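FYI, it's all coordinate maths here, none of it is from the lab. Everything quoted here is computed from the prediction, not taken from an experiment. Cβ atoms are built from the backbone, for glycine too; each structure is taken alone.
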Structure P
């Protein structure tokens, strides 16, 4: 097994972090462009958000395919194949001439984007020791947030000087470099044990995960937190392009630098989990999320940005803890268990905007905050239930 902080640990972790960076940069590159898309294609804010929603929807659904497939065929090859697909679809996006074409290609891209998120944690579970896994998951998720930041910054700045086509050309070049590095750095699996690919077994594994309360509660926490968190960014862009803020597309891209606290939260989550229980880490992160959301109600650009910084730290602390919890609690078909968590996660991202839409229409940003706190109260309750379950299990054992 790969031990923490060994040369093999840093090589494998670097490869997975680069893959994660590439995936999430491509996924989020359109988010700061939503007001521009609405203007350029003469569509509404909700219609513009489909450029993000469709990619996350197909990503989430595809996780159900890649997890079981990797349990049968292996991890490394599938991850590399899907990264090739991401690069090719990004290049195709640079050639679109209509919004319908853009949506179709984003849906196809979402299918390929699912490969790494579905498999990376299972690869780590196969190859890393328990201590190494805790540290690697935190670094991997921090690369998620760095990719999200980079994609949004590239989208914001490149669009102003190069236009939409130029944004995707830049992303194609970055994706090709990342793909090449991952190919050379990612070690072949040494501890992977293949399972036969039978539909009945796959459905049985999924049913078993969903009937496992510690896993199901973690799925709900991850899915519903992301349901709100990522869609808050979509709605806040429409607040910040209007008076009194009137931010440009480039400045909207800069807003996503608030993800940097999420990078830090993910990176330290493994060390925090060595001192606090993972359910307690999840609950702490959700409370921080609620505080940051309330802070954005202050009518000040500084307060809004500070609130998003706080939100990002809280969200990624909870997300890293929940992902690691799922990996530990799944007794078999670990890739399927991790993939199912991410199915909840990305289906949450793709549907959260629809949930928040009536709150936005009726109350503007204040309505979005109310809708957010309702869901965070639900996930905090789930974290408390996990903590109670963990303590009861400790007493029984």
Structure Q
């Protein structure tokens, strides 16, 4: 059954909807995030000790993010549907404003040569994570309300391209090439099920690929990094360093791992050990068995997420659930592809596992919205 087809729910399905939200989905999300907090403790202790003389610094912050994320998940799960969807265009303007603020020095936080973060009181916020959710809300609203015109070029295709392109352009200015790619993938996959003509998507995909190629070719740093993943051992101390250290971590873990807390790659060999490359530390310390367990949990999470989408009768609900599942699924896919050398390195956090409040709370936000929709009855 496609996402645009309505269906009549069976008696068991209707009874399931009255029973409440999907507890399996909630439990798996909490379990994954709990494992993430534990792995952050192991992966960040040495760095935290050197930076702030407190080896539990990142662990304590991640634990607070975890508590806030779980609370937000349950708030979103029981929020009335009308409030949940709210004014979509206001959400868009808010997100665009936050992204622009990352470019303004007084508000922004610069790290690694990029301005992708901003001060939010005592915290540091990455607006990209919120932009993913808001883009889903917008595209779900657009494609559910424009089904009669979705095949047209001017009405059914141009508006979402302009909105997604604007978000992507701001990210490229930061610069955040990986974030722009993420938004492009989200747009393509939601447009595909939303009813957009395939020819429009193919042509726009070709233009996008061409623009990405020009950005890579005209940037020596991006060019080297883009091709480093093809043979990282050709320059193991330069552009291939991070990926080589990731391979060493996975290779050292073998079947059962070297033991929790006993990994060596986190000892300043592997950059970003507690953030983007936390799965490499997990592979080293918990081995094939530990990584397989996490992949199994991710599989259950995605199964329950898409199950919620297919169970919806209302088209907007169905597109929204599908989009939230995509935000999580694309994040899992891109992060695993990077740490295993299947795609060029880019800054994509592992949902629920990587250190970072914006990423963790965004993951719980997506799950909370899915739980709300799993209740089936609009409130």
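Couple of notes before you dig in:
- Entry that produces 20.6 once mean count of other Cβ atoms within 10 Å over residues 313-320 is calculated, selected from P, Q: Q
- Highest-scoring label, criterion being Kirkwood radius over Cα pairs in Å, for residues 201-288 alone, among P, Q: P
- Computed 24.1 for mean count of other Cβ atoms within 10 Å over residues 121-128 - originating structure among P, Q: P
- Which of P, Q yields -22500 [helix-only ellipticity at 222 nm (-39500 (n - 2.57) for each DSSP H run of 4 or more, over all residues; to 500), calculated]: Q
- For relative contact order in percent (Cα under 8 Å, 6 or more apart) computed as 25, the structure of P, Q it came from: P
- At a computed 3.4 (distance in nm of label points 7 Å out along Cα→Cβ at positions 177 and 209), which of P, Q: P
- Here distance in nm of label points 7 Å out along Cα→Cβ at positions 153 and 233 is compared for structures P, Q. The highest value is that of Q.
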